[in-house]
Structure 1
Amino acid sequence: MPMNRLVFLVFIFLQAFAVQSQTYSIIDSRAIKMHQEGDELAKRRMYDQAIEKYKASIQREGGFLESYIKWSRILFTQKKLDEALEVVNRGEARAGKASEQIQADIGWLKMYIFLAQGAFEQAVTSFDTVDKYLTPSFRSSREYIDQRARIAYVRLVLENPLDITKERLPEPLNQFAMQYFPVLTADSKKILFTKRDGIKDFQKEDIFVSYLLDDGENWTKPAGISEIINTPYNEGTCTISADGNILIYTSCDAPDSFGSCDLYIAYRVNGKWQRPGNMGKHVNSRFWDSQPSLSADGRMLFFSSNRRGGYGGNDIWYTVRKADGSWSEAKNLGGIINTPKDEVSPFMYFNNEVLFFASNGHLGLGGLDIFLSRVIDGEFTEPENIGYPINDHRDQFSLFITAQRDYAYYTESTFQGQEIERSLLYRFKFPESVALGDKLIVTQGKVVNSKTGKAIDARLSLVSLSNDSTLYEFRADGASGEFMMLYPDKDFSGLYVEKEGYLPKIFNVDKDGLKNKDNLEISLIPIATGEEFVFENIFFDFDKHELKPESMSSLKRLYEFLITNPNANIYINGHTDNVGSTAYNEGLSLRRAEAVKDYLLGKGIKEGRAIPLGKGDREPIKPNDTAENRAFNRRITISIQ
């Protein structure tokens, strides 16, 4: 645990100080003997007995400063921070004109105690006070360099705190002894979390869900997500796609697991969760695999694992969903993110541009801090500490920020001694000063058969037309046809709606006004002779017929349509506005249709399956009375032969 790591570091440091010190601050041999007996007991981790020896040495010689220090150090090791501070203060009160070695021992220990308490201003003061007593050799040590950097960071965050107010989620949430790792769907109307009734072995984990009521403030009584998902084993720390149709979660000690904890996946089809399955050997290992975070479209999964091949401790790993639905072999996210210590609790924000994670290996305030790394040109940037007071002296993890950027949800725990007593769900308004990249667009609606009105489980792909990269993929529900797409507000993108046996529907997001649109009904036409669709996102320069590079996304999909539907043959119909003569427009439109045909032939489509036609300005779909309408009339359409 991070706190134990802190204890270990200070223990090693003070042991080093003790080795350097060959003499004591007193000369009473009996008191020194008791102190040395305490040291031997402490080495054997018999801490309570060691404390009694240190107490006895102090009772015999009240100015025995080394015994105060060792006693306080053990209390610190036991996480009894208030008692540790009280004891070292008693020693400091008797220090008087103690040696610089003793002053360094006391000041450095107090700095650690203040950091562990979250008393950051006092920690800075202690560092400044003790710094002058430290030897040149210690100042060159890794221990000193790390703590100096940490104190410098503490100074910085104290000068620039974030303005946040934490609030506990209302009842009937937080009704259990423990609830943690909250995640929400993109509309923020459904919250999932891990529920546990206590920390005993028989008190297992389950995934629970609650729904936001119409008042926008209160939640339904939480219930288990599904009997097919929650089992007699432990299920928890889950992630869900933006539309709520893909669930990935952790299950521990299940019969089909590869290791102690594995990742499992379940799909919601026609409104019902299907039987989950182990994500397989490409994702899971013989080690601990947990804390998944799924990208908004469900194509990339981040998780934490302590498997071999990492940088040390727990690392962040990732896997990508392939075209056939399987998952690629998991890869380590690399040394920019991962350190020799622990990186856990990843959360990829909805726009796929910012990764949040918890770490005690990057510069922070203590324990696990939350960091963010931005994705720029496909590469992760150097992690940034998200700041104070989101981060403090305690462990922070399981941060989840809504798609609307209004709230961040997290878990806060209380402790009884060294054990968690209760874990509760909290939230705070997410500060606007922390940049999250492109704002998000929501498009909601349903896909239906144009002839029957029945729902279609079509695939919806959002593509950047500038570089032909697929930004997001979603699927409409097979029972209702409903879909929800959440994607960054990027210029020049196309939406492709496809289903085998149907003509594709192609949109230009900006031109067709799809941004933040509700109740969009997309009708797919079954393939039949004479049926036609607009072949959107085919671009030519003015009065030219050469295809522009931005046309590649649509051209590739037309090729894939012909491959997927080998019995379908098409006409490529070129259309223009009414600017220019009729004869010229027919020639231009034919040359543009022929450019599309040439692309298909170059990809291997047989002659005769794609016949170009130039229709010029004879079939406008809008009056040619405005520039906008003329733009709609300049088009390519595809019809079935």
Structure 2
Amino acid sequence: MLCLLLLAWCDLGCLPGHAASLQSPNGQIQLEFDVEQQGDKSQLKYNIAFAGQPVLQGAEIAFRGEDGSAIGQHVQLQNVSEVKSHDSTWNPVYGERSTVRDHYNSIRTQLTDKATGHVMRIEFRCYDAGVAYQATLQAPAADEPIRISAEASKFRFTGDHIAWCATRAQDSYRQRRLSQISGRVERPLTIELNDSCYAAIAEAGLVDYATMQLRRDQQDPHCVVSQLGGGVQSHGKLQTPWRVVMLGASVGELLENNDLILNLNAPCAIEDTSWIKPGKVIREITLTTAGAKACIDFAHEHNFQFVEFDAGWYGHEYSDDSDATTVSLDEKRSSGPLDLHWVIDYAKQRDIGIIVYVNRRALERQLDEILPLYKKWGIAGVKYGFVQTESQRWTRWLHEAVKKAAAHQLMVDVHDEYRPTGFSRTYPNLMTQEGVRGDEATPSSSQAITTLFTRNLAGAADHTICYFDSRVTAKWSHGHQLAKAVCTYSPWQFMYWYDTPLAAEADGMPSRSRIVDSPELEFFAQVPTVWDETRVIRGEIGKYAVIARRSGQDWFVGAMNSGTERELEVPLDFLTDSTSYKARVYSDDPKLDTPTRVRIDEQLVDSDAELTIDLQPNGGQAMWLRPVDSSDVAAHPPSAQPSR
């Protein structure tokens, strides 16, 4: 097999010397690396191919020291290990699937930089879903500090491919050729090589290091280079996070296999995880006791698990004088009154958890004080707001803040610019995070669908779903929002970001969106937030997505569409054979004279059925499929074409 692999690489224009080769367990992905001499430089370079097609050629791993020295440009190969195989499974506390397989082949190499004296150790792992590497730098002296100012690792693609770029974590995505990338862009960076090969450059296992973004190489228009959010330092040795090239035959495969990011993180470090609870969240937007009681009652009646109090409950969030150990309302947000301690007790009696928001200004000053206090109050979780990111200092601080929250059995939602790299495997009290252009920013339907196959490759995204707010009818549809609860994964899922169940006459604020009784709200009540299995049925970046997820025996399907009317065929072959299901379908119907114009149909189906779904421009459709008993089947035989 190795000889055949080397011959295949020769056909692809492989590097000279054939230092080492590696392939994925299924043989679809091939990796080769060698030290290449070019002028006075000698560098480790590697190639990656997918299904026989070159993806990266002559990619590089290099660093720049704080003193301006180049580390990795004058290396001598010391040794290469034997190929090792690893195959295991593990069960996350929650996730997009209940069982994760960790299956890869790996190889390690050691090099010496002749110019600086550093030892470089590189571990490559080849999964069926992509390739990852981690570099370790050893200082010439065992206790000598290592300080790098930049990481100059290059991902050199074979052509001027299409990429979907966002300049910031909450920015809009724009379609660009690699040669058109300007400035830095976020990871994951999804790239289309052709209609049967997609890649995404990602980061995994970031804990105590500066974040990685990417920029175009000025000398090579088809190459992107890692760009750190600041310098990095360590003593004796320095280890990078994992650099990842995800690969798949479709964008759906990338999303289905995004547990690759989790696999590159340490196992769960929390011994007792029984207190960690996923669930649906309603935000209390009035910051009053009356509003809180209405939200808790609504949550209890509609199968929600949490109520969250956002900015303003302890004062002006941007003021350094605000005290997060007190309930002191920001008068610009609410005139109150708010008896938070009564609210916590009332919620606890109804098995509803309370989450509170704390801005980074108070977090940085009061973290060690508020965490044990909130535990004493009976709070379930904290939403960290406007946390600082990018630098090694703030990356370390944030992950330590998640660990500290775990010590007090508090769950965490990190907001604003933070993007995940799999830390929720190690500390699953990190429930979700923003780092996404969610509904509060009113992204187009095309943006929301693009996000599924770009940002969501990294993990959960707190998308802040809206429902009754006017922007829904202006930009999307209610069917689109129902589907988003399935398509956009978040263990804490906010469903009514701008909405309140409080009656208008009770709070005196008629401008607020009202949660009104509507039959399709049963879908939000029934849909889970974590899953046993996930399938991407169909999808095209920025155009449409159909995603099916299983919880127990029930399946939930979401279909999201962009600005063009579309008809899609959706096979139900993911259902259990020889089992009939009752399909409850929630679809947009502009002819209905109701506030949300959502139609509900019901029909029996089985795994042989293929649904034809009609999607309105910027619309969507949701389905809930439940196994039924034989009496239902006898009365209503399954149909291959349920009504639209």
Structure 3
Amino acid sequence: MSLIEERTSDIAELGQQLRVDAVRASARAGSGHPTSSMSAADLMAGLLAGHLHYDFDRPHLPGNDRLVFSKGHASPLLYAMLRAAGAIDEEHLLTYRRLGSDLEGHPTPRLPWVDVATGSLGQGLPIGVGMALGARLSGSPAHVWVLCGDGEIAEGSMWEAFAAAADFGLGNLCAIVDVNRLGQTGPTRYEWDTGAYAAQIGGFGWHTIEIDGHDPEQIDQAYAEAERQDSPTAILAKTRKGRGVAAAEDKEGLHGKPLDEPEKAVVELGGVREARVRVNPPRSSEPRRSQPSLPVERPSFPVGSDAATRDGFGAALEALGDANPDVVVVDGEVADSTRTAAFRKAFPNRFFECYIAEQQMIGAAVGLQSQGWIPYAATFAAFLTRAHDFLRMAAIGGADLRVVGSHAGVSIGADGPSQMGLEDLAMFRALWRSVVLYPCDANQCAHLTATMADLPGISYLRTTRAETPVIYRGDELFPVGGSRTLVGSAHDRAVIVAAGITVSESLSAAERLASEGLPVRVIDAYSVKPLDAAAIRQAAADTGRVLTVEDHWPVGGLGDAVLDAVAGQIPDVRFHKLAVRGMPGSAGPAEQLAAAGIDAAAIVRATQRLVA
């Protein structure tokens, strides 16, 4: 037997072992996706045995290749690979999908060999773009391999990734497309026509390779060819779902179901194997270089001046980039508006333009943070809704992201409702373990921008287009979970809780009310989540009346956060919420606040009614 024949025979045998283990794990769990795993088993056997460079004992080495299961439902195949590599044993494998097991139905970073959570289709490749960018930025020779399903090629985020990877020239990225013809409910759009996929993906500037996904020699040659490219590569592999089991192969109606007769299927596949694969070591075993960070020289805006919080963010971001070489920025082609342009000018190699592709923007940020970088992702608050599923999955995977939404609320003025972020506070408050910050002046925003660099999980900073009065000194500190009581006395009749643009309106209202003999307390709740519940409950207990004011829809924002803190905690409290309740049109910023009923005059009227 020649060396090539021996090598291809080993890959074929390993492919069968991976199929058997996928069938066994799904059968023991009583659920799972064995047929989707079986179609890609030979592809993953060839990668594991010959072309993946990885140290399973040191999974966070920068020199390690990265493998992303974009088709995360094929998780039994991934776990079978881990067993074959000796990372887990058989007992561990058979805990798949059981309570308490880290072998979940779709992969998550509870496993040290999994960098990101996948399972919502169309996300693995955009994240892979971020991983490839991170590897190139750090000088790592690692390759990024992404296993994709043919069904998920219909997702728009995939095409955002195809465009971005070609634009960035990511020769260290390879998409392995398992063209098994069948989706959940029937055939995919192009079925086995790999040429149709190749024409479209190749049109974006990718190198494409069409192969038989069950031919070990073709698989091996395709990976070797991909490793030689200067542009991203897509391997389009024709496969058969349920490969190797006659009752399941290329049969509809079996998606997401364990095989009916798993023991018989295992026999048909040749029985249980115990082979262990010696995976190639990483191309570099150097640990991540420690790049010391310096104290951030935060910008300072004069008290009494007017400045937009987005200006505070942009200036602080540039200062942060100067202090910390791990900080990177991804932007959605609105750098002049978000104020990330200053960072782009100062650190062009750490700024990644994702253009108007918000899913790719967040996907890139997730990939970058998995490689140890500290990404800030910025666009208009309204457009972040497009990327909500990426944010949801990032939260599931425990990703550390800093997201900045500018042009929030009706206060942006005449552009109208299509540009107004009015759902963003609710969207980010709902994310698992998120932090939501809404500064009212440029100095407060600068401090919070720098603070975000050290926050775990997903943090969101809401910035304002319009200029607002600077009320805080540049050296003041604003801890997450805190608030500021700006006006208060022992005789207050109500408390007004505001954040962002409505803080200055609330201060103006408090001044008018005081002149009429109606003293009120004003709290700047810049930390919307976690909220300073103790201060707000104390104010509610002291005054018996709470008014919240926000430039946001009445559902899910600041008002609901305050209501959650007070309801059932402080008896006999009257509560009222001012928020945007009608669909805005085009008008000037002051006109918008008045029309929405959240300006100083509206606050005065609402407070008077609340007290009366």
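Any read-out appearing in this document is the output of simple, stated calculations on the displayed coordinates, not a laboratory observation. This structure is a prediction, so every number in the text was calculated from the model and none was measured. Cβ atoms are built from the backbone, for glycine too; each structure is taken alone.
As an exercise: helix-only ellipticity at 222 nm (-39500 (n - 2.57) for each DSSP H run of 4 or more, over all residues; to 500), calculated from one structure in 1, 2, 3, equals -5500. Which structure is it? It must be structure 2, since only it matches. Assign the value 1.06, calculated as Rg/Rh (Cα atoms, Kirkwood Rh), to the correct structure from 1, 2, 3. Checking each candidate, the match is 3. A value of 0.25 for FRET efficiency 1/(1 + (r/R0)^6) of positions 58 and 178 (r between Cβ atoms, R0 = 35 Å, to 0.05), calculated from one of 1, 2, 3, originates in structure 1.
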